[in-house]
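Colleague: Below are structures written as structure tokens.
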Structure P
Amino acid sequence: MYHPYFRGKQFELITVRETAAVMAEAGFVPIIEPVKETLNGLDRALTAVCEAGGSAITIVNPYHGDHSEDGAGISTLLKTKYLGKGGVSAGILLKEHMSRTDALNCYEAHKDHSPVFIHAGFTDGKGLAEDIAEILSESQHVFFEKYCGTLYRRHYRDSRRILLRDGFERRRNADHPPREVFSELHLTYEDDGMDGFGDFLTVGDDYSEGGGPAYAVAIHLTFINPEEDDVMYIYHFVSDTKDTPTDPAGKFAQALAKLIKKLDSGASHLADTSAIAEFRDLHTKKHFPGLGQVKKLSMIHHIETMARYLS
């Protein structure tokens, strides 16, 4: 059903690990694109998923990060530790530069790992669908919406299809509005003929190796709005200080104060998740845990919000 897409940075992998039980119970299947050379964090995340009885898709040929030129280490990890563990599938990322031959070779190399095709800029969708016609009904395909229109997706209508939409608008923290629409895909994916849907959580699809100085600190939290047909919105609680790269702790305190005020108003529609409890605790203790931890809490909140709604 729901497929959150993670790039395998430290706090994304920790999020997978800490929400493994929630996702398994809800039937969520995270997609992980490993971007860091060391695979210890990926291994721990996949172990947690398996121990919780869940499933995950691990991309074996990442486009971004340290494995973009050679994903052999990822393939080796899957083969040595997760072969025979039905919860872990190999994801084949189909980008613009990839040929049909490369795609088919990657599929054959990972045939024992229930491979999933992830369409993200690939230009010959019709040809690939013809190549795999014999297995099309048994295959699974994930589509980045911005690259894969209705006509492209139609070539795979006899397969299991998942649509990924990026609901997070990338801009400077200082430029975020207080709230905006995040997505309605959780309500409409079946109308689009899809079997499931996904997003890039509160991080977005845009990838960067590391963040720059935080001139403004923002806490991004999603919520379902029952007053507007259950559309998902996102709050951006942004610090008042926006003109200096110093004092991230002070800026976090400003953003957190806005979050707490919204929660205490009784009209936030924010689900009472474990992340919200942690934010309240941080406010009480006047503690700044670091921006990575804030990002992690935002992602955990999103997953738990989705799990509660879809249950």
Structure Q
Amino acid sequence: MSAISATAVQQQGVSLQGVSKWYGNVVAVNDITMSLGPGVTGLLGPNGAGKTTVLHMMAGFLAPSRGEVLVGGAPAWRNPSVYSGLGLVSEREAVHGFLTGWEFVLASAKLHRLADPAAAARRAIDLVEMAEAQHRRLDTYSKGMRQRIRVATALVHYPSVLLLDEPFNGMDPRQRMHMMDLLHEMGAQGRTVLFSSHILEEVEQVSGTVQVIVAGRLAASGDYRTIRRLMTHRPHVFTIRSSDDRGLAVALMRESSVAGVELDATGGLTVRAGDYGTFTRALPKVALSERIRVQRLLPTDESLESVFSYLVGAS
């Protein structure tokens, strides 16, 4: 078994090289290669894409069927020493409701054999703003409170790598903003933070670097703005209702950003646009020049699944 220090984890981060994971005939993760260094990275993908499987392999809970998962340059699988520099918040809640928040975090500190477990537990609880509720039983906590106290247990040993699976589930807006600020701060300190989400806005607010997973494949990787640009320039479909659908259809067909227009039998238009930004800027000008009032404009293919499907095709 290889030894690994928290410093080594911080310096080398986490890497996956040609990693696949399958269960019988089901492929959960397919040939993923990625490297994570200091800072905050978002692991983005629809539910069931394979995000949790990737996180569990990084944490050493699952062995890759093929490829290599390294934490600080050492294999994560069957290497308990990685936990000295790694913290994990899994999506599945596994807490003992009879414990208080304080007892739960203190137990984690003791398991890590910290020199002063009580001081470490107090610091972690303060970080997630749970001091006032720390002596209440976990079974009296809301989902957002349980989520924050679980983050405290993952932070209690001051890990250099932090893995979080859907960390904002159940949090109210104020709690979410505080958690986002905390992740930003840890990334700025040089820690490697990876959090998974199926919500684009969460990733946009927290991380500059994105790994997009669809159907077990790495569909896109890199700076968030670059990924967003790919999404922005994919074909878009809109439904429009106006005071003169036929006249608007004719006018829109003259626009370079419009790939096609169909008049709906029940009224309204279906418009296919090649560029989201160009079309949404052109529409008001066209309507104004034609003296047509736009009554409704709705994007019809803006689900995460449709965005990710496009990225799979573009990757």
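Colleague: Name the one structure among P, Q that P(r) over Cα pairs in 10 Å bins from 0, in percent, for residues 137-296 alone of 9, 33, 30, 18, 8, 1 was derived from.
Modeller: Of the options listed, only P reproduces it.
Colleague: Taking distance in nm of label points 7 Å out along Cα→Cβ at positions 65 and 89 as the quantity of interest, name the structure among P, Q where it is greatest.
Modeller: Q
Colleague: When relative contact order in percent (Cα under 8 Å, 6 or more apart) is calculated for each of the structures P, Q, which structure yields the highest value?
Modeller: Q
Colleague: Now for a different question. For which of the structures P, Q does the calculation of mean count of other Cβ atoms within 10 Å over residues 25-32 return 21.1?
Modeller: Clearly, the read-out refers to P.
Colleague: Of the structures labelled P, Q, one was used to calculate log10 I(q)/I(0) by the Debye sum over Cα atoms at q = 0.09, 0.15 Å⁻¹, giving -0.56, -1.12. Name it.
Modeller: Structure of origin is Q.
Only the coordinates and a few stated rules stand behind these numbers; no lab work does. Nothing here was measured: the structure is a model prediction, and the numbers come from that model. Cβ atoms are built from the backbone, for glycine too; each structure is taken alone.
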